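Below you'll find the structures, each written out as structure tokens.
Readers should treat all values here as calculations from the given coordinates under stated rules, not as data from a laboratory. Just so it is clear, the structure is predicted and the values come from calculations on it, not from any experiment. Cβ atoms are built from the backbone, for glycine too; each structure is taken alone.
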Structure P
Amino acid sequence: MEIKLTDKQYRYLLDLVYIGNWVINSTRESDRIREYDGVESLIFSHCARDRKMSKLIEILDGEIIPSRAFAEGGIHEAIAAYEDVSFFEILAEELALRDMDGEPLTRENYDDLMDRIDRYLDEFDENGTDHIKVDLE
């Protein structure tokens, strides 16, 4: 297979591959899915051909990996922003469902659920987690 990309598109592809592998493998310890590491290594290996992009790779134990410069170059800010949004959306939905006392979701109560979710999201936008209280008794 051959894919033709501009330098800019290839650089975006590096970000996408890194983020994808990070999502899949970052929470794993010794049970990393090596096939994804291999694809990441393959995609990043093309950086070695271009002097401008060679700073984006390192070799670790004979394998090409994203360099520290790449990993510290802002990509984790994009991941963190996604995690923040996901966290608050999931929390809002879980709290809204809890408020419905386990009532199953139906067409009739869907608007109520969405209204509750929106109110929680508004609260989180305004105050973050400052007003959340948990009773640990």
Structure Q
Amino acid sequence: MFLLFPFLVFSQKKEIMQVLQNQKTAWNKADVEGYMQGYWKNDSLVFIGSKGPVYGWKTTLENYKKSYNTPAKMGELNFSDIQIKLLDKNYAFVLGRWKITRENDSPNGIFTLIFQKFGKDWKIISDHTQ
């Protein structure tokens, strides 16, 4: 059975929250490449959106750049209701809500993420966003 000490659980959850904070900060600076640093830079990264699964870091980056090609389209990103469940010392499941506030609309939805720890860094290996 997998057990984590409470301080380790707190530390790992804090590290994952920092990845999300870094993504939010980059997004709000209209820095798509900075936002993508939270993702596993690998062809096996999976992003599942309204059009189904897409594989690969580069493909995901290109899709973001195509859909959000101006700061106005990117708007201001916020996350809320984040829940982190550590699955073991190297994997975590994250559930939350996202909202982009723009001049004329505020698209929003939910996301589920699978994080994997690579050395000292947590990276998103699977993102299902609606």
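Calculating Cα Rg over 2.2 N^0.38 Å for structures P, Q picks out P as the one with the greatest value. A value of 5.4 was derived for distance in nm of label points 7 Å out along Cα→Cβ at positions 63 and 111; which structure in P, Q was it taken from? For distance in nm of label points 7 Å out along Cα→Cβ at positions 63 and 111, the value 5.4 is produced by structure P.
Comparing distance in nm of label points 7 Å out along Cα→Cβ at positions 31 and 119 across P, Q, which is largest? Walk me through the intermediate numbers first.
Working: P: 4.0; Q: 2.0.
Going through P, Q one by one, distance in nm of label points 7 Å out along Cα→Cβ at positions 31 and 119 is largest in P.
Comparing relative contact order in percent (Cα under 8 Å, 6 or more apart) across P, Q, which is largest?
Working: P: 14; Q: 23.
Structure Q comes out on top.
Matching task: -9500 is the computed value of helix-only ellipticity at 222 nm (-39500 (n - 2.57) for each DSSP H run of 4 or more, over all residues; to 500). Pick the structure from P, Q. Provide the component values of the computation, followed by the final result.
Values: P: -18000; Q: -9500.
Traced to structure Q.
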